[in-house]
Structure formats: structure tokens, C-alpha cells
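Multiple structures are listed underneath, in C-alpha cells.
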Structure P
Amino acid sequence: MLLDARPLPRAGLVLRREHDDWAVLFDPDTGSGFGLDPVGIFLWENMDGRRTVADLVGALREHFVEVPSQVADEVQGFLQGLQERGLILLP
């Protein structure tokens, strides 16, 4: 995945926050769920089809205190997993 890709969440998915700062991304069409930690939630809520992967990485660095140097690779891996599950689109 390229840093200039602009991920967009697939319509119809439901983000349900849990009491422990995690969330479940629920697909009502398939009945499947996908767990998101606080970083995943932040990325999900900031994906809008206009921001690039690089923009998301920059926003993550600004929002969180301790961000590892390999965060761009980790974000790309996370987004690739979402794409493989059909949860995001890359227009």
C-alpha cells in the first residue's frame, strides 16, 4: 500500500466502543466483527477518503505520545488487513 493511498471505510459498518477503550467494528451484512484498539479507533475515525495514509500517520504522531519509528509500516499493515477483510476501500 502506498503512502498516498486514500483509504475510505466501507459504508454500513458499525463501530461499537467498549468500556475498555477498545471497539468492535461490526459488519451487519456478514455478522462478523473486528476488534480495534485505541490506535485502530483513531485511524478508523480519521479515514475519510481524502486523507492519505501519510496524513493518517502524521495525525497519529501528533495525537499519541509514544509512537514507534516504524509506525508507517504498522499503519500500512493494519490498513492492508482491513482492506483484505473488505472493510475499507482504496479509491
Structure Q
Amino acid sequence: MINVLTGVAIYLAILFIFCLYRAYKGPHAADRVVAINVVSTKVAVIIAIVAIVTNQDAFVDVALIYAMTGFIATISFSKYVEKKKLF
């Protein structure tokens, strides 16, 4: 079970790099917002996987707070992009 979760975490880390590239290179501001949201979600999932592998319940709380923070950041940046008409 731990080997599978470690493999999933490594796979998500590889996909994380592609999302960072899209956030940097994205042709539109909307692409960048979505890419940053996906990065935030992937980090929260990786933190949850670490919580399962290490059997530390505190990491689950950290993952939930990180996910909520990422959601609020995505919403506020989307409102900023909408107001400025960047795309």
C-alpha cells in the first residue's frame, strides 16, 4: 500500500512540474489561474498522501487548510482578472 501511495505522490509531483510550466507560459490569464488552482490541489493531495504514509493526523489538517487557502486565492485572483479584463 505504501509503495502505491509513494508512486502516486511521485506521479503527482511530475504532473506538478507541467502545471507550473503552464502557469508560467500560459497564453491567457485564465490559463494561469487554472494552472495555479491545479498546483494548489496537487500539493494538498500530496500532503494528504504524506499524512497517510507517515500516519500523522496533523498533516490532514494542514492539507485541508492549504486547500481552502488555494481556493480563496483562486477566487480572489479570478475576480482581479475579471475586473482588469486581462484576457
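All of the numbers you see were taken from the coordinates with simple rules; none came from a lab. Because the structure is predicted, anything quoted here is derived from the model rather than measured. Cβ atoms are built from the backbone, for glycine too; each structure is taken alone.
Quick notes
- Among P, Q, which structure scores highest (criterion: distance in nm of label points 7 Å out along Cα→Cβ at positions 7 and 23): Q
- With Rg/Rh (Cα atoms, Kirkwood Rh) derived as 1.07, matching label from P, Q: Q
- With helix-only ellipticity at 222 nm (-39500 (n - 2.57) for each DSSP H run of 4 or more, over all residues; to 500) derived as -11500, matching label from P, Q: P
- Looking at mean projected area of the Cα convex hull in nm², for residues 39-78 alone for structures P, Q, the greatest value goes to P.
- Structures P, Q, by distance in nm of label points 7 Å out along Cα→Cβ at positions 31 and 55: label with the highest value: Q
- Comparing relative contact order in percent (Cα under 8 Å, 6 or more apart) across structures P, Q, the highest figure is found for P.
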